[in-house]
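All of the numbers you see were taken from the coordinates with simple rules; none came from a lab. All of these numbers come straight from a predicted model, not from anything done at the bench. Cβ atoms are built from the backbone, for glycine too; each structure is taken alone.
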Structure I
Amino acid sequence: MPRKKSGSEQTTKAGRGAPTLVAITGLSGSGKATVLNTLEDNGYYTVDNLPVELIGKFTELALGPNSAHQRAAIIVDIREGESLKQFPAVFSRLRNQVKASLLFLDADDETLVRRYSETRRPHPARYGSNVLESVRHERKLLEPIRAIADHVLSTSEMNVHQLRRRIVELYASPEEASLRTSVISFGYRHGVPQEADLVFDVRFLPNPNYVPELKLLTGRNPRVAKYIRQFPQSQEFLTRLSAMLFFLLPHYIREGKSYLTIAFGCTGGHHRSVMMAEEIAKMIQQSGYPVQLTHRDIRK
């Protein structure tokens, strides 16, 4: 018998390490699209509603020796119609070719009916006179597939962020599960970066632009960095900001956030913002988070 896990998940055949192919199936309205998008965000090549008869060929092409992809994820569900009956046999053969995992998403009838009522979309089963009859009909049709699933995950009590987090735990490596952080320096005279999640105005710091021997240099130059760093407010700002960021980052990851952009602005984007962006990016990288550093206006 499957062992119940955390009250909402059952695991039957889970292997160790991330699978090469994840097949997502389950009840309509249970969150399959969210799962597929989450896997795509974590490096999987994804296809929605792949015909059952093409799964073998897709796997051969997408994960073959000449492919640029290392992992793939597909959705197979009731939209397949009669061919869905072939899926258990097809997936069984597939297990002999690649490391494959079958994820079945479930939810109770009441939750699924409520979700369809909220979206006002027709149920794809189109069975009976109401959504509940369609849900129950679909549940019966999917029983043979549910029986062979590696993971059965109930999403009745989950929101989108909780579901994303659980999928990352199941299928992403620690490196891929990390927040992808971008640090940007900019000049306010050129506008604030629209993609920024967190913006810090560092114009309160002493400006090297008014020091003749530093004016033509940038915040990447050690002399400029030393000049800015010597002031107590610079040190205190770095200390307080780093403490706040390292408090926030793990919480962002737990909430399923994939990208974070931190921007530092000064007047022209040459000195103070550049120096602070360099310092914070270095701290983030040293703490084990992947980070990309961009000095947007340094050459303007």
Structure II
Amino acid sequence: MYVWLNGALVGERDAAVSVFDHGLLYGIGLFETFRTHRGRPVFFGRHLRRLAEACRAYGIRYEPDERRLREAAERLLSANGWEDAAVRLSVSAGARPVGLPAGGEYDRPNEWMIGRPLESLREDGAASVRTLVLLKTRRVPPEDAVRRKAFGFANQWLAKRELVRRLAAPACGVDPSSAEGLMLDAGGYIVEGIVSNVFWVSDGRLKTPDLSTGALPGVARSVVLEIAREEGIPCEEGRFPWTDLAAADEVFLTNSVQGVVSVARLVSEDGGEREVPLSGDAASVTSRLRAAYVERALRETEGGGL
């Protein structure tokens, strides 16, 4: 496999950064994960704006050049023979002496892209359904005023380990490949999935955790909220307990790789299960939002940007 590192395509075995990189030593680094359609990044401008804002907050001197990075993504896909892919763009603080710097900025960051092949955008999400499992692992508060896509992933890793243990229990009949874990905050309010934002619909009203809970301001999340408001779907962002979601008519997850993904079954902390009534219903709010989301993504990549 080829990767793109600091402007050059290199084989994965030749891709290396210094062991003194503060992204490695202290987790000071940010990333964006996006998907492509026909080789073009989807909602790329949104991803790069979020990355630039996060780098400024972290004191990393990095202003992403959209044209240069689009070309880098195209080169990465071409070198690996991928028609479409999920691509991760990472920016680390760069090498410095051991110890946090006394001030200033990280002015020599490293940047790289890695990826994996994906199926067509039209197929992703529409055919996917998930089981959502409520976890005991709590979502830790963000280090900054808002959640950043930062290198430190220990909280999600511990949540994933819990999810795997739960699904390995003999009494559990959930397919691990179709499950996502849901995390609450210390106060018992819903925050987000391990790698997703969560939405649900009750009596025609779309709900999702407010960013004040520590939920990531996901790119797919923001697109879905924009579409819902344009479509006249009532939206509520707030602090909600599990019981609110557990009684919902529809539940779905969003992330930038899979788009809008229906949830068909809910599993509580004690193992109790509930089928989501309108999962897969062609007339559901979820189906409308998924179709509009894919249409918008296709329009952007085929017609020139958003």
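Overview of values
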read-out	value
Distance in nm of label points 7 Å out along Cα→Cβ at positions 41 and 265 - highest-scoring structure of I, II	II
Rg/Rh (Cα atoms, Kirkwood Rh), for residues 193-288 alone - highest-scoring structure of I, II	I
Source structure (of I, II) for mean count of other Cβ atoms within 10 Å over residues 113-120, computed value 13.0	I
Read-out Cα extents along the principal axes in Å, computed value 78, 45, 35, structure in I, II	I
Read-out helix-only ellipticity at 222 nm (-39500 (n - 2.57) for each DSSP H run of 4 or more, over all residues; to 500), computed value -9000, structure in I, II	II
